[in-house]
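Asks: What follows are several structures.
We did not get these values from a lab; they are worked out from the coordinates using the rules stated. In this text, all values refer to a predicted model and were calculated from it rather than measured experimentally. Cβ atoms are built from the backbone, for glycine too; each structure is taken alone.
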Structure I
Amino acid sequence: MNDLSNSTMGTSTEPGTVRLERLLPGPIERVWAYLTESDKRATWFAAGEWDLRAGGKANLHFDHSKLSSEKDTPDPYKGKRADWVSVITRYEPPRVLAYTFEPGGPESEVTFELTPRGKDTLLVLTHRRLAGRNMMVGVASGWDAHVGILIDRLNGAEPRPFWTSHARLKREYEAAL
């Protein structure tokens, strides 16, 4: 097990796996809506209509220019595919949502687990079966940046700049993993 040194960063719990824990402003039903409703999900991650059931299709459409005031996509990410179809592998409202995640590798899967903590909600995000260290670094920094924006949205705050946050986090995960 490779435990990353900074407790606010995600961890690598086993080869090919990254895990991120964050306490989000609740209640759990509100957080669940930001995971499953396209209009809310689009404000921090990706839009797209989903067939909300195990085995259902989950369309993901990324438009990072709509996540924060930072509009320009950095060169390494320009022109990369921003649409794909995932498959929901677990759907247990409002506690567990899991789906395949093509950019992480052919068998990659992300799981969101929500647990009430008083007025707040504990989010445990686990991304499994990532294809190699570089993929783990990219996925960990991407999820960390996206969840940071989710926290800002749930708090009613101006979202942090996505690409600037992502670049900083990528350097930090590169050093830690």
Structure II
Amino acid sequence: MYIAGVDEVGRGPLAGPVIAAAVILREPIDGVRDSKQLTALQRTKLAIIIREQALCYAYGRVEAAEIDVLNIHNATMLAMQRAVAGLVLIPDEVLVDGLFMPNIRMPCKAIVRGDSLVPIISAASILAKVYRDAEMIELDSMHPGYGFAEHKGYPTAKHRAALNILGPCAIHRRSFAPVAACLE
């Protein structure tokens, strides 16, 4: 029986995509827990192990412009849907972190705090976080001055200050209040 874990990262940032990961593991992996409870180095090391040992994994993404059209909730569900659709194996069941389930064709269960309670969801949490963080570091060099490598697009004081000075760039979510305020 194939059980997929799914989690997302990037609901709160003012910039960048929402990324979801779906993973089916062969067996549990030692040290896997909620990505928020791990250091960046621990996450990176575990992500390598998860990718090596997983039966399969996939990512789903929704870009800032799509988020502005869909809203963050619908964008998150779509990223999860895309991640599950990208799996090369069809899961018999999908376990998702949170209150809501994406629109998928197989049995699905939403688990509040699933990223800290269910190891397969924790594995997806780690994959999504490592993937998005690496992308935001790359986007930092394409959009200098905002500090994306440091804060990953989250609304820190440094990010808000840069946003007020530089204005929004191509990866900012224009529907989010602090970004919208800079456009006025």
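Asks: Ranked by distance in nm of label points 7 Å out along Cα→Cβ at positions 77 and 133, which of I, II sits at the highest value?
Replies: II
Asks: As an exercise: Cα Rg over 2.2 N^0.38 Å, for residues 125-164 alone, calculated from one structure in I, II, equals 1.16. Which structure is it?
Replies: The read-out was computed on structure II.
Asks: Can I ask one more? For relative contact order in percent (Cα under 8 Å, 6 or more apart), find whichever of I, II sits highest and give me its label.
Replies: Across I, II, relative contact order in percent (Cα under 8 Å, 6 or more apart) peaks for II.
Asks: Out of I, II, choose the structure whose coordinates give P(r) over Cα pairs in 10 Å bins from 0, in percent equal to 10, 39, 41, 10, 0 when calculated.
Replies: I
Asks: Still on this structure: Assuming 45 is percent of Cα pairs over 20 Å apart, for residues 93-156 alone as calculated from a single structure, say which of I, II it is.
Replies: This value belongs to structure II.
Asks: Comparing structures I, II by distance in nm of label points 7 Å out along Cα→Cβ at positions 13 and 109, which one has the largest value?
Replies: II
Asks: Figure out for me which of the structures I, II the number 2.9 belongs to, where distance in nm of label points 7 Å out along Cα→Cβ at positions 21 and 37 was derived from the coordinates.
Replies: Label of the originating structure: I.
Asks: As an exercise: distance in nm of label points 7 Å out along Cα→Cβ at positions 45 and 101, calculated from one structure in I, II, equals 3.7. Which structure is it?
Replies: Computed on structure II.
Asks: Work out the source of -9000 here, i.e. which of I, II gives that when helix-only ellipticity at 222 nm (-39500 (n - 2.57) for each DSSP H run of 4 or more, over all residues; to 500) is computed.
Replies: Answer by label: I.
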